[in-house]
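Engineer: As structure tokens, here come the structures.
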Structure P
Amino acid sequence: MQVDSLETLYTACIAKLMNAEQQGLQAYDAMLQKARHPKLRQVLERHRAETEQQIQRLDQIIQRSGGATMQVEDEIMPAILRENQKMQAMIGSDELSDVSLIAGAQIGEHYEIAAYGTAAAHAKLLGR
């Protein structure tokens, strides 16, 4: 689909965020399987629940916008996840594995912060 207006750009941003959050949800499942420290597992479970809530909020935004959305595959989140998997493969101890999981999750969260900031700026320009 051609992006030819701020409205279409905003819709594309929301679709991309939805895709990134869905990928993040799957990543949290994988991280929960690898996490060893109970506190880390607790934090990852909380973030997984927050991700589910974000998906619901994005769906509400889509519904308020008429329900139609485009499919935009986010390519940044999978790259972040691949980098985290590469790092995990190089680590030989559970303790370092947990540290690496934290780092990977933090990088993913920072990407989401930037992406949501962009979508919020578009929404503001659209008067939403």
Structure Q
Amino acid sequence: MPMIIDLDPKKVPLTEFMKALGYDSPVAADGVLRTYNAPYDDRHEPTMVINIETNLWRDTKSCASGGIYDLAYEMTGSCNRSELLLYIATQLSATRKIYVRHEPDPPMRQLPPLPKATPDKPKRRFKLF
């Protein structure tokens, strides 16, 4: 059954996603910039900067940057957009209601029956008079 997740990740503020990941508040704030400990780095250093106006992030150490899908990629290593959406929805389910529904598989399409193959007539070797 296909899973339908009613969530547009691009509309999710990155600060909300960081809260869902357990980073309740930034380490520092300066105007529209919020600095967080990088959740994808083992050292958890404050190198991840989020611009709350553009909803984009960048890492001052590794130069990684992007939107929410790019951040989910850094966390999971998956390039599959469906897997990233599921990861984002799973993390956000702690802070907001995510609607997930399962749709039945579409019915199998019936193919028309194949025409019966008629064997070729054997070719004559001799002419009969």
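Engineer: For which of P, Q does relative contact order in percent (Cα under 8 Å, 6 or more apart), calculated from the coordinates, equal 38? Walk me through the numbers on the way to the answer.
Structural biologist: Working: P: 38; Q: 28.
Comparing all candidates, it corresponds to P.
Engineer: Between structures P, Q, where is distance in nm of label points 7 Å out along Cα→Cβ at positions 94 and 110 highest?
Structural biologist: Biggest value here belongs to Q.
Engineer: Please compute distance in nm of label points 7 Å out along Cα→Cβ at positions 22 and 54 for structures P, Q and give me the label with the greatest value. Mind dumping the intermediate values first?
Structural biologist: Working: P: 1.5; Q: 3.0.
Comparing P, Q, the top value of distance in nm of label points 7 Å out along Cα→Cβ at positions 22 and 54 belongs to Q.
Engineer: A value of -28500 was computed for helix-only ellipticity at 222 nm (-39500 (n - 2.57) for each DSSP H run of 4 or more, over all residues; to 500); which of P, Q is the source structure? Before the final figure, lay out each step's value.
Structural biologist: Values: P: -28500; Q: -6000.
Corresponding structure: P.
Engineer: Supply the structure label, taken from P, Q, corresponding to volume of the Cα convex hull per residue in Å³ with the calculated value 215.
Structural biologist: On the way: P: 95; Q: 215.
Structure Q accounts for this read-out.
We did not get these values from a lab; they are worked out from the coordinates using the rules stated. Quantities reported herein were computed from a predicted structural model and do not represent experimental measurements. Cβ atoms are built from the backbone, for glycine too; each structure is taken alone.
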